[in-house]
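Before anything else, here is the set of structures, which you'll find just below.
Every read-out reported here was derived from the displayed coordinates using simple, explicitly stated rules and does not represent laboratory data. Please read these numbers as outputs of a predicted model, since none were measured by experiment. Cβ atoms are built from the backbone, for glycine too; each structure is taken alone.
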Structure I
Amino acid sequence: MKVNQVFIIISVVFIILFSKVSYSQMNKVPNLKLYDFEPYHFGFIVAANQMLFSIETVDGFSDRWYSGDELPQKGLPILPDSSRLYGIEAEPTMGFSVGIVGDLRLGNYFNVRVIPSLAFGSRYLNYKIRSVNNEYNIDTISILRQKVNSTYIEFPFLVKYKSKRVHNMRAYVFSGIKYSFDLASQAHKTEKNNYDPKLFRSDTYFVLGTGVDIYMNWFKFGIELNMSYGFRDMLLREGNILTDGIENLRSKIFMFTFTFE
């Protein structure tokens with residue numbers, strides 16, 4: 001099952017769960033009646049994430065031939081005299097995130113939230129490459145799959161807008177900016193014959209999401225979906241076939257989050 005299908009299923013489950021819980025909460029005595037009047041509160045999150053790339057290729061990238069040090073020493077089916085890049089695709093995978101919630105009340109409907117988090121995940125860049133070896137008269141097309149691991153320390157600063165509370169339920173939307181620092185970045189390493197694509201350490205994201213708060217007897221439980229879109233071109237150019245065909249490589253992260261506050 002593809003990762004995108006997994007997130008569609010999670011979204012459907014989220015909608016069904018929201019509908020069922022909303023119906024079951026309608027006739028119950030409200031919990032935590034004074035919770036929303038507290039000036040601030042804390043909590044934590046546990047989330048599943050999907051990290052992926054948005055790729056913009058260089059104009060005419062498939063017309064250029066690469067040779068010598070511009071080609072990786074492993075991963076291709078033959079040792080080519082020259083190679084040509086035919087296509088680049090991003091492949092996402094699933095990861096997870098954990099974090100701490102700090103929430104400041106601004107009024108009946110607005111809150112400011114800071115959620116320092118640690119996110120683990122990886123992505124693949126799949127290169128379709130034509131390789132030619134003149135000595136053995138070999139001309140072949142293959143897929144070179146490159147894994148990019150990330151371990152982010154994230155600092156989201158969000159503004160949350162809440163609907164009117166209905167018994168023990170309250171829907172909300174939020175938006176803001178997130179700064180991230182990748183502990184697994186290899187951009188500072190200049191190892192010879194290391195052709196793995198490398199990402200810069202820091203990035204800034206625009207964040208947009210929605211969710212629902214459920215007021216339990218002793219705490220507030222939340223379920224939310226959010227999307228983060230990176231502003232920065234993250235790829236370090238190293239003068240080889242794996243980097244020079246890409247004009248822009250930006251990060252995108254989708255998260256399905258449970259909050260406990």
Structure II
Amino acid sequence: MDKIGFIGMGNMGSAMLKGALTCFSASDMCFYDINAEKCDAITRETHVISVGSIQECVKECKYIILAIKPQAYEEATQKIKEVLTSDHVVISLAPTISISDLTRMLDINARIVRAMPNTPALIGEGMTGLCAKDNTFTEEELLTVEKFFSSFGKCKFVSETVMSAVVCASGSSPAYVYIFIEALADSCVKYGMSREDAYEFAAQAVYGSAKMVVESKEVPASLKDKVCSPGGTTIRAVEALEEHGFRNAIFKATEACFDKCEGN
């Protein structure tokens with residue numbers, strides 16, 4: 001098959017590479033990173049070969065994944081466009097860079113897929129939003145992209161107009177969930193629970209609740225109502241959450257995230 005090349009081996013790049021090994025062989029991929037020690041360690045662990053330059057990665061592979069920070073795009077694209085052809089598929093992970101932005105950087109009519117994965121890809125439970133101009137890709141190419149991102153979780157193609165909302169919904173939101181678990185555990189430690197138990201109980205509650213939403217197909221409001229017995233402990237707690245602005249805090253966090261994605 002056509003090879004997949006990674007430019008950058010940070011947390012997200014390495015998570016995706018390791019996840020992809022569940023569906024692709026090590027020989028189907030290669031990667032480049034400026035950190036030679038990191039490259040050696042990843043190759044020892046995964047048997048995926050590192051290459052010596054960005055240009056070499058592009059020459060060897062059809063699918064090029066830009067797993068680098070947005071601020072590194074200008075420099076990297078200067079090197080990529082030296083060897084990029086119309087046969088390549090460039091996959092961008094930058095939340096603030098649009099397809100038209102990247103086309104301008106590459107200075108050619110490049111074929112670009114935007115992707116927004118998240119860190120649960122590290123354990124095979126990622127969620128990735130994808131967008132592309134369908135008429136510039138073959139069905140086989142889009143299926144390969146979908147297969148790749150499905151190898152470490154779930155993925156879904158959406159319009160580019162909602163990609164900033166995707167960042168809010170799944171790209172940045174794991175951090176909010178970790179804060180919630182930490183705060184809930186802290187509050188239970190206050191009442192005598194061990195910290196280890198508090199983390200386990202809180203994290204499993206979040207995991208199980210999320211799974212209920214995904215698998216039951218019920219809307220969250222309906223599932224919430226089933227937990228809230230009349231006059232019970234849960235509805236009293238929900239009342240306190242509303243009183244202290246829990247829901248509004250989520251709206252404000254999403255607004256801040258969205259504005260940053262849009263360059264505001």
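See the values below:
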{"quantity": "Entry that produces 47, 18, 13 once semi-axes √(5λ) of the Cα gyration tensor in Å is calculated, selected from I, II", "calculated": "I"}
{"quantity": "Answer label among I, II for the case where helix-only ellipticity at 222 nm (-39500 (n - 2.57) for each DSSP H run of 4 or more, over all residues; to 500), calculated from the coordinates, equals -15500", "calculated": "II"}
{"quantity": "Parent structure of the calculated result 15, given that relative contact order in percent (Cα under 8 Å, 6 or more apart) is the read-out and I, II the choices", "calculated": "II"}
{"quantity": "Structure from which 1.6 was derived, distance in nm of label points 7 Å out along Cα→Cβ at positions 70 and 110, options I, II", "calculated": "II"}
{"quantity": "Read-out FRET efficiency 1/(1 + (r/R0)^6) of positions 62 and 246 (r between Cβ atoms, R0 = 30 Å, to 0.05), computed value 0.05, structure in I, II", "calculated": "II"}
{"quantity": "Comparison of I, II by distance in nm of label points 7 Å out along Cα→Cβ at positions 134 and 174 - largest value held by", "calculated": "I"}
{"quantity": "At a computed 1.7 (distance in nm of label points 7 Å out along Cα→Cβ at positions 206 and 230), which of I, II", "calculated": "I"}
